[in-house]
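All of the numbers you see were taken from the coordinates with simple rules; none came from a lab. On a predicted model such as this, the values are computed, not experimentally measured, just so you know. Cβ atoms are built from the backbone, for glycine too; each structure is taken alone.
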Structure P
Amino acid sequence: MGTLFATTVAGAKPTEKDYKLTDGAGLYLLVRPNGSKLWRFNYVYHGKHRTLAFGAWPDVGLADARGKRDGARRLIAAGLDPSHEEKVARAKACVDENDTFKSIAKEWVAKNEREGMAEITLAKIRWLLDKAYPKIGTRPIAKITAQEVLAVLRSVEATGRYESARRMRSVLGRVFRYAIATARAERDPAGDLRGALTVPKTKHLAAITTASRAGELMRAIEGYTGHAITLYALRLSAHLFVRPGELRQAEWSEFDFDRSVWNLPAEKMKMRRAHRVPLSRQVVGLFEELWELTGTGRYCFPSFRSDRRPMSENTVNAALRALGFGQEEMTAHGFRAMAATLLNECGHFHPDAIERQLAHMENDGVRRAYTRGEYWDERVRMMQFWSDELDRLRSGAKLLKPNFGGRRAVG
């Protein structure tokens, strides 16, 4: 217990010079001529006399000042300098305030970019984070609560985008875990929200998967009267059945027409694994025609506004709509399902060869390590067969099963 009373502190009047009102154990009130009343604490640390400021009265009352003094004395007893500890605490608080969610998220995105994450994946991540910034972007990441994160996710759910909300929770969690790994946070509040979001219904991308409808689609494509580059994108989407983003971002430098192969670098692939696509005779011919239109630029399918950018991701889908195929029936991504379904149904290509051509990664690590290579020779035959069959289907013929000497082709 000290010697001061709250009434004494409140009634202390300024004089021409500073004076002290001592409370005990090093604590005193410094009264300045201008009327300010400041709490001070004198102590000795390693033989040196030091003074620590506790703030001004009445913001810091007598009981608060005594509590600060007692806390400082405990630090001294533990062999610590309370003045140094206060500076460390202030510095940490400053860092915490500057370590906002937005700054950490951008740092994490930049790290993924340096490590070669696909641009299409980065774009999706940035899109999700941009929706989170208005609510938690300026908040110190270490102080964000699960309730705040839930509010962000609920705002996305409210628009009916349940899958986007689910993906956002995953992305936010990865940012928080990065902050933990770099000592800017201690926990991941997004992890507390498992089970809190609406589970989206599984929605398969629309695709034509019957031979007759595939024939109708190919005939419709040949009747397309829009932009010539879009026509080639439609044709090659069917023949190559790569992911839409891989096709529209195709660069002339990636093609080896002497060997009839398209070499896609790992950074452009969803699975971060370099991929090769055999080119059929028909595909080589289509690219030769396309070269006359876009061969002087970087991209095979440049944007209509600038040849420095690839074609818009909506172009092929918009063309399908113009041809009369609704979004519930066929999409740009649907060319993959169409090829996979009809090639599997024909029964003459090894399912693993089809999966390799689709650039799907085997989930089982052991199976992936021991599976039979890349099936390259079989894939070359398969891609030529597929182009031939698309031509046959376009002319109204039924899907034929190839004849490989009466035995199944397994590469």
Structure Q
Amino acid sequence: MSVWRNRDFVKLWGGETVSLVGSQVTDLALPLVAILTLQATAFEVGLLNVARYAPFVLLSLFAGVWFDRHRRRPTLIGVNLGRAVLIGLVPVAGLLHLLTMEWLYLIAFLVGILTVLFDVGVLSYVPSVVERKDLGEANSKIAVSYSIAGIGGPGLAGFLIGVLTAPVALVIDAVTYLASAGALASIRRREPEPERPADRESVRSSIAEGLRAVFGNRVLRHLATQSATFNLFENVVVTVFLLYAVRELGIGPAAIGLVVSAGSVGALLGALAANKARTVLGIGPALRWSTVLACLSPLFLLLPGGNDPVSLLILAAALAVHGANLAVFNVNALTLRQSVTPNRLLGRMNASYRLILFGTIPLGAFLGGSLAGLFGPRTALVAGVLGVASPVAWLLFSPVFRLAEIPDSPDEPEPALAGSSTEGN
């Protein structure tokens, strides 16, 4: 049965989609409030980004413990209400002439905390809304939402900021969080009580169990190390690509926007095709081919030598193929992660996994900026795309790519591999 017939999932998906589009407004509007309204320096804008993303590193593991000890939906509702209030305070402070950079730092950090909670919680809540056999389709639909937000969100944000100014545009985002909270509140399917061990574990022990859930399972361990390596070098590329495109290739802002949007369009198509790819090819081959294409396609970013139409087409095609296959990989990897993890550990597994992935983002950005400063943007881009290609090496030894199918139950100690029986694994 299609997940579209599951009214509770449709409510979850609809609320998440509206919220994601609204978040695109904040991603653009919050820095512009600092730049245009408060005349912030480059260093102050950098600190604002640190405030936004620091909670992902500091709090992810604790968020996982919370969601494995409590029902997830009430917290998700409260988080969205909290984000609506915090974002709404920015235009209010602007109208009262109380807005300062310190005020923005605080709001960005608090919103970051709530975003960590929501991102960990919603990934862990999906299996409570749909049957496990429908997880792949559900994750594909949610990935489509991310892609739609990535395609239409920045344009909508730019329009709203141009018409309403950046502080007032944030009101739109606050409303989307309220809409998401309302959608979650209307879900009727009762979420089961979390399992409560006879002996209450300490937070430290609970965090350790979550880390063991990732590193103690060879499928999750290989997925995490491969994805962390990819993320590290992906953020080297992201950091230097715009600089390279503008200063080395002479591409203008409008053309860059079209080129970058090709990646989002590719991601949308990949999200739509992810479930079909797994059904037709099998989980292992689907992950294998999406890894190869996602990791090798950025090499084509090195081919263009200017801003002529052929160069722009090559750049757009490379980003589209990259985005499409990255979406196929992410949807199927998430479904696999959810399927091999018991429900009582979903929060901590997702938190531990996301900590590993998000922890490489600032490292990759710092590495990319350092390489570009020392050796120039092109040399930094070469290092980045070669690094992005390196996760292909996991095909030689990772059991992930030999999986015949996703296991039916998370209770299996090891998923079945292609060409092997479940016995003895």
Work out which structure the value 0.96 belongs to, where Rg/Rh (Cα atoms, Kirkwood Rh) was derived from one of P, Q.
Q
Tell me which of P, Q gives 0.15 when you compute FRET efficiency 1/(1 + (r/R0)^6) of positions 110 and 310 (r between Cβ atoms, R0 = 35 Å, to 0.05).
Q
Distance in nm of label points 7 Å out along Cα→Cβ at positions 70 and 134 was computed and gave 2.7; which structure, P, Q, did it come from?
Q
Could you figure out which one of P, Q the value 4.5 for distance in nm of label points 7 Å out along Cα→Cβ at positions 102 and 374 was computed from?
P
Value -15500, calculated as helix-only ellipticity at 222 nm (-39500 (n - 2.57) for each DSSP H run of 4 or more, over all residues; to 500), assigned to which of P, Q
P
Thinking only about relative contact order in percent (Cα under 8 Å, 6 or more apart), which of P, Q has the largest value?
Q
